[in-house]
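Each in structure tokens, the structures are laid out below.
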Structure I
Amino acid sequence: MAVGRAARRAERRASVEAAFGGEQTAAAALDLLELLEFAWHDCYAEITPDDQVIDDILTCAEGDLTQLIRYTRLAVEDFRDLRLAADAIRSGEAR
């Protein structure tokens, strides 16, 4: 069964709000992730990136909207580099 954009946004809301706190900032972050889907579709012919890519973006952003923009772009450009950056943060190597 296909899941629509609104349903994906609703599914992501809790993790985005946890990462970005305020309702306005979380709404902006969700808007950016929605734009990511358009770019992802254009580049990879897939409706949306998998949940791991979204988690990697949120990990790298570390609650900063500016970083969210940067790493969302990196996800589209080369999601493997994004994964390396997220893994470095998770392991504590990126500090």
Structure II
Amino acid sequence: MLQTKANEIVVALDGDAKEVAFSPKAYRSFDYANACTVHKSQGASVGAAVSLIDRSASAELLFVAASRSKRELDIIVPRSAFENLAEDDNANVR
């Protein structure tokens, strides 16, 4: 975040020199977010969570990631990480 005022927030986009300004008053609810690894989040509870899971995740790691949220959970899985799963593991992929 570059700059905050009562009626404006200015941020820089990752990998881009462009800055974006918006008014938090234009949204019904506005909140901030924090990011951490699944290992760091173990034992924590949050209202909403988003987890990015790839092929390196074990069942235990997925359980820890999925059980952090009290209300909302989004799990993001890159299709490219699993496209050869059936060939690699003789798994039943839908």
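Annotations
- Taking distance in nm of label points 7 Å out along Cα→Cβ at positions 39 and 63 as the criterion, the top-ranked structure out of I, II is I, with the highest value.
- Entry that produces 32 once percent of Cα pairs over 17 Å apart, for residues 23-70 alone is calculated, selected from I, II: I
- Which entry (I, II) yields the derived value 6.0 for mean projected area of the Cα convex hull in nm²: I
- Which entry (I, II) yields the derived value 22 for relative contact order in percent (Cα under 8 Å, 6 or more apart): I
- A value of -4500 for helix-only ellipticity at 222 nm (-39500 (n - 2.57) for each DSSP H run of 4 or more, over all residues; to 500), calculated from one of I, II, originates in structure II.
Bear in mind these aren't lab numbers, they're just calculated from the coordinates by the rules spelled out. Keep in mind that this is a model prediction, so the values were computed, not measured. Cβ atoms are built from the backbone, for glycine too; each structure is taken alone.
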